[in-house]
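What follows is a set of structures for review.
Read-outs throughout are calculated quantities, based only on the coordinates presented, and are distinct from any laboratory measurement. As the structure is a prediction and not an experimental result, all values here were calculated from the model. Cβ atoms are built from the backbone, for glycine too; each structure is taken alone.
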Structure P
Amino acid sequence: MSIVITTSHKPSPRLRSFVKDLASVIPGAIKVNRGKKTLEDLLYDSIEYKADRLIIVGERKGNPGSIKVYYVNSQEEKLVELALYVIKGVKLSRENPYAVRIYNPSKLMVDASHAKTKVEEIFVEIFSKSFKAKIHMGSLEEIAGKVDVLAIPKWDGKVIKLFFMNPSTKKLGGPVIKFLKVVDYEGNKSIP
């Protein structure tokens, strides 16, 4: 199953770049141009692509402002809200001189081995469900060569910073995202 990623209507160039960056680190991601498509149109696009997730990245003042994740129920032809991620800021991969491009990832894991706070633990759980990522509890050496992308969340008391890393090279790739709030509609949880 794949994941369809798109933007809100009339995206800014920065939002389009961010979606391209995000799609580059998510296995099975299919980037769809939004144009004038409604939510219903996106549902049928997702069903056509055999996707079980639809991700819509919203905009605030020309910058990425939110990520809304839907579960695609193709039998009943409906979308179910899974999660909402409120973005404080992003650093695109082209803005990070140390970032390396990750090509055609096939496996994504989220790092729980360094989750020291309850906020990080809840974030790992919500992210895992939203992006179909397995949860990793061990060392980088254990998954090097087996996993293409490792998502690493860090809570600093105000925001959750999310980094993407290639475990084999131990180099960052994709965007760095700061989240103000994350809401899990299904599990009725939210952080912070």
Structure Q
Amino acid sequence: MSEALLATKTTTRLLDALLEPANEPAWAQIDARYRPVISGLARRLGLRDADAEEVAQQALTEFVRVYREGRYDRSKGRLSSWILSIAHHTALRIARSSRKNLLPGATILNDTPDEQSLRTIWTDERDRTILSRAISILREESDVDDRTLQAFELVALRGVPAPEAATQAGMTVDQVYVAKSRMTKRLREVVAQLTEAFEEDV
């Protein structure tokens, strides 16, 4: 597994490292993993971008604080469920304090989602984060040439017709289809690895 993939895993070693207040790399890994998921959750609950980012910041800070106080009991549930609960309560608090800044139609204050609905939103945002990170990993892989990646992004991600993508990438249409097939297979592999790593709650 590549270094980029390993960085997504919440291992016991990483969580133990969080107990050291000066351990910035441990905090950075947790932050990179959960911040986009939490901010995405907050947006789905009706908060605007600035408030959603504030939810992520406050929720992660609170998580680290209570974790260092020894208040996470692994026998009572997954780490992600605990962080989800912190994020939800943080979103409610910020929504109440800035209710004028909620998005039109936001129901977070009047119709709080049940636990299953919250978990569904969390999973959706996790999957969105995983896909974004997987695409970034593909872009960084040295064995992927620029034209292959360009053709894949044009056809598979942007919906550009194959003939037009071929012209833009300087390839034949057949080469575009080969690039799409090859990169789609690799993307699925990376997504599966990232999903497994994200699910490895301890």
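Any idea which of P, Q comes out highest on mean count of other Cβ atoms within 10 Å over residues 62-69?
Working: P: 19.2; Q: 14.5.
When mean count of other Cβ atoms within 10 Å over residues 62-69 is computed for each of P, Q, structure P gives the biggest number.
Given a value of -22500 for helix-only ellipticity at 222 nm (-39500 (n - 2.57) for each DSSP H run of 4 or more, over all residues; to 500), calculated from one of P, Q, which structure does it belong to?
Derived from the structure labelled Q.
On distance in nm of label points 7 Å out along Cα→Cβ at positions 70 and 150, which of the structures labelled P, Q is highest?
Ranking P, Q on distance in nm of label points 7 Å out along Cα→Cβ at positions 70 and 150, first place is Q.
Can you tell which of P, Q yields 3.1 when distance in nm of label points 7 Å out along Cα→Cβ at positions 22 and 94 is derived from it?
Details: P: 1.8; Q: 3.1.
The structure behind it is Q.
Comparing relative contact order in percent (Cα under 8 Å, 6 or more apart) across structures P, Q, which is largest?
When relative contact order in percent (Cα under 8 Å, 6 or more apart) is computed for each of P, Q, structure Q gives the biggest number.
The value 1.05 for Rg/Rh (Cα atoms, Kirkwood Rh) was derived from one model only; which of P, Q is it?
Q
Assuming 1.00 is FRET efficiency 1/(1 + (r/R0)^6) of positions 86 and 182 (r between Cβ atoms, R0 = 25 Å, to 0.05) as calculated from a single structure, say which of P, Q it is.
Numbers: P: 1.00; Q: 0.05.
The value was obtained from structure P.
With Rg and Dmax of the Cα atoms in Å, for residues 38-125 alone coming out at 16.0, 46, pick the structure among P, Q it was computed from.
Comparing all candidates, it corresponds to P.
When FRET efficiency 1/(1 + (r/R0)^6) of positions 14 and 46 (r between Cβ atoms, R0 = 25 Å, to 0.05) is calculated, the result is 0.50; to which of the structures P, Q does this value belong?
P
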